[in-house]
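J.: I've put the structures underneath this note.
We did not get these values from a lab; they are worked out from the coordinates using the rules stated. All figures in this text were calculated on a predicted structure; none of them were measured in a lab. Cβ atoms are built from the backbone, for glycine too; each structure is taken alone.
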Structure I
Amino acid sequence: MGFDTIRYEVADRIATIIFDRPDQLNALSPAMIGELRQAYADAEADDDVWILVVTGTGRAFCAGADVGEIPDDGRVIYDEPYLSTYPQWEAPQEGTPPFRTMTKPVLAAINGLCCGAGLDWVTTGDIVIASDRAEFFDPHVSIGLVSGREAVRLARVLPTNIAMRIALTGRHERISAQRAYDLGLVSEVVEHDRLLERAHEIAAIVNRNAPLAVRGTRLAIRKSLDLPLHEAEIMAEAYRERVVRTADAKEGPQAFMEKRGPVWQCR
């Protein structure tokens, strides 16, 4: 399908999703949320895609929800009748990738201003890099709203007092790309004009590895984060045992012994 608010491209086993509402600072409208959900589903179902890269156009990555399209009662807009579907009973996800259920890794390349719901890609992305022009903050309390899942997710990836400071200072204090790197919020700061190029370089490095092993490793980490260590180890071993039965698991050691590059078949 065609998209109006995002761009979706597939090349070299990489699906690139680009937010394309620069005049609105890539704020999330209901239409954009729907298109993102479709793009995630397309990438997950496409055998030619092994990894997703998400970034934005213009001076912002994503400025959160489009305030002009939020109903007066603050409810999230759904196409279906109110409370008629399971997602409406869950915490609103807005543009967040379905990181709990998808198998393929997501690399978020933060190109500029990133705030509110835009932080969801930072806290749920598997690899996160940032332009040296990127800035981060959470404006919810500055516009009279509770910072919900955004702040809770921040508190899982940052020390509590740092997450609390971001949430409680609102739009009046911003974190630079370098500060985000120092805090571990992003793994690399890149010269702005090289951001997407670098994102694709990292994605290509990931894609040099066995794709099913990558997915199993990602799931082992993601699914075990809320478990005690012993249960997490058992879950991780379950994923390892599934992947060890694949053709790629045999190809890797064979290629090593034959001193050649492996040919991954994703099966």
Structure II
Amino acid sequence: MKNLTFTILFVLLTVSSFAQKSEIPIQQEPTKPEQTEFYEPKVPRVIPGANNSAPSDAIVLFDGKNFNEWISSKDSTAVKWTLNKEGSFTVLPGTGDIQTKRNFGSVQLHIEWKSPEKIEHEGQHRGNSGVFLQNRHEVQVLDNNNNSTYVNGQVGSIYKQSVPLAFASVETGKWNTYDIIFHAPVFNAAGQREKAGTVTVLHNGVLVQDHFELLGTTEYIGWPKNIAHGKAPIKLQDHNATVSYRNIWVREL
């Protein structure tokens, strides 16, 4: 019994000593509601847009009128894609990718797209395009209606990295929405990645990517790369299919 008492006393003294050395705060549990309530910092007011239109703090990248926010990825010249009268634009195959003039880090991105009504080709050649975050990380755009392909390259995938959680496309030729939350990767001064980028995607309101940690760049051939970089453009891909886009806006996070 004496040995047991001595052991308990020794443990208590050891824990107490450790707590003092570690400066672990010992706090009493709150006994009043106001002790767990705070009023700062003030939450900024954002006015939502109606019917997927841009909220008050968003940067509008395409409002249906012009390509003022975009340039050719190939040579930084004017965009050669087709501007449509109803407020959208369409890939002009062979003219190359386009990208934003502005550079972005972490963002909330809203973009609407539709595949061509006329069905042509199969697999990766049907309605193929892509939304590239920081010019490196692709969220796949593809017409997969009655059209199978490798699942880590189908619509809603993080190309060749993450299979979508669901297939949520609308009928071919009708408008889809992507709402994307992107947190950019973090690199240290030595160029080493300290924190992976993450992507969350809602496709037509359905969660298809849930805070996926990017492995690096989304490569067609080879493994993902992690070369240090800062803010970079948002890019849309010319993959020789007449995919259309409209109502594009972004909120910097």
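J.: For which of I, II does Kirkwood radius over Cα pairs in Å, calculated from the coordinates, equal 19.6?
T.: Checking each candidate, the match is I.
J.: Where is distance in nm of label points 7 Å out along Cα→Cβ at positions 38 and 190 largest, in which of I, II? Could you put the intermediate results ahead of the total?
T.: Working: I: 2.7; II: 3.4.
Across I, II, distance in nm of label points 7 Å out along Cα→Cβ at positions 38 and 190 peaks for II.
J.: To test your reading of the models, identify which of I, II gives 44, 36, 25 for Cα extents along the principal axes in Å, for residues 62-181 alone when calculated.
T.: Clearly, the read-out refers to I.
J.: Computing helix-only ellipticity at 222 nm (-39500 (n - 2.57) for each DSSP H run of 4 or more, over all residues; to 500) gives -11500 for which of I, II?
T.: Of the options listed, only I reproduces it.
J.: Taking mean count of other Cβ atoms within 10 Å over residues 46-53 as the quantity of interest, name the structure among I, II where it is greatest.
T.: I
J.: Name the one structure among I, II that relative contact order in percent (Cα under 8 Å, 6 or more apart) of 15 was derived from.
T.: For relative contact order in percent (Cα under 8 Å, 6 or more apart), the value 15 is produced by structure I.
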